[in-house]
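*Asks:* Have a look at these structures, which come just after this line.
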Structure I
Amino acid sequence: MKTTMAKLDEAGRIVIPATCRKALGVKPGDRVVLVMEEEGLLLITLEQAIKRAQRILNLPVHRSLVDELIQERREEATRE
């Protein structure tokens, strides 16, 4: 685990150092997720947050709930 120091400005904002942005693969305009944990604040990409939620819910990573719902609706329509 690498650590980097940063400083809050007067408005409470923080600049994510370039080395961290590069390691995360984020660029200006990308959305990130801030997770409050017992130890502090975790900054992750939106993709990482989705994968994390899928792990918590024990969902297969490549499973699409939307596709499953559409398939269920089609099956219901053919039964009617």
Structure II
Amino acid sequence: MKFFLFLIAVFVLLWLLRGALNRRGGAAASASRPPPSAPQEMIACAHCGVHLPRDEALPGRGGVFCGDAHRTAFEKAQNRTP
């Protein structure tokens, strides 16, 4: 009976140590991630005013736009005014 309790205690100890090592390894893996990229400049759509990253904006006559539909609508509105 003593041998059986000793085996259970060893098993529990090994199980706890394995869990502690896995948690420490997970923290090291997350620390090795590359740093996030620098923040991008946010600009407003000339038609609706929605802010979006400069990389996603579409250039057009009169400014930058959040989509092709807003660019077209803005340019049509500018052509109608005398």
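*Asks:* Out of I, II, which one gives 8.8 for mean projected area of the Cα convex hull in nm² as computed from the coordinates?
*Replies:* Derived from the structure labelled I.
*Asks:* Another one. helix-only ellipticity at 222 nm (-39500 (n - 2.57) for each DSSP H run of 4 or more, over all residues; to 500) was computed and gave -12500; which structure, I, II, did it come from?
*Replies:* Derived from the structure labelled I.
*Asks:* Where is distance in nm of label points 7 Å out along Cα→Cβ at positions 17 and 65 largest, in which of I, II?
*Replies:* Top value of distance in nm of label points 7 Å out along Cα→Cβ at positions 17 and 65, among I, II, belongs to structure II.
*Asks:* Looking just at FRET efficiency 1/(1 + (r/R0)^6) of positions 9 and 57 (r between Cβ atoms, R0 = 41 Å, to 0.05), which of the labels I, II belongs to the structure with the highest value?
*Replies:* The maximum falls on structure I.
*Asks:* A further question on this structure: Give the label, chosen from I, II, of the structure having the highest value of relative contact order in percent (Cα under 8 Å, 6 or more apart).
*Replies:* II
Read-outs: derived from the displayed coordinates by stated rules, not from any lab. Given the structure is predicted, the values throughout are model-derived calculations rather than measurements. Cβ atoms are built from the backbone, for glycine too; each structure is taken alone.
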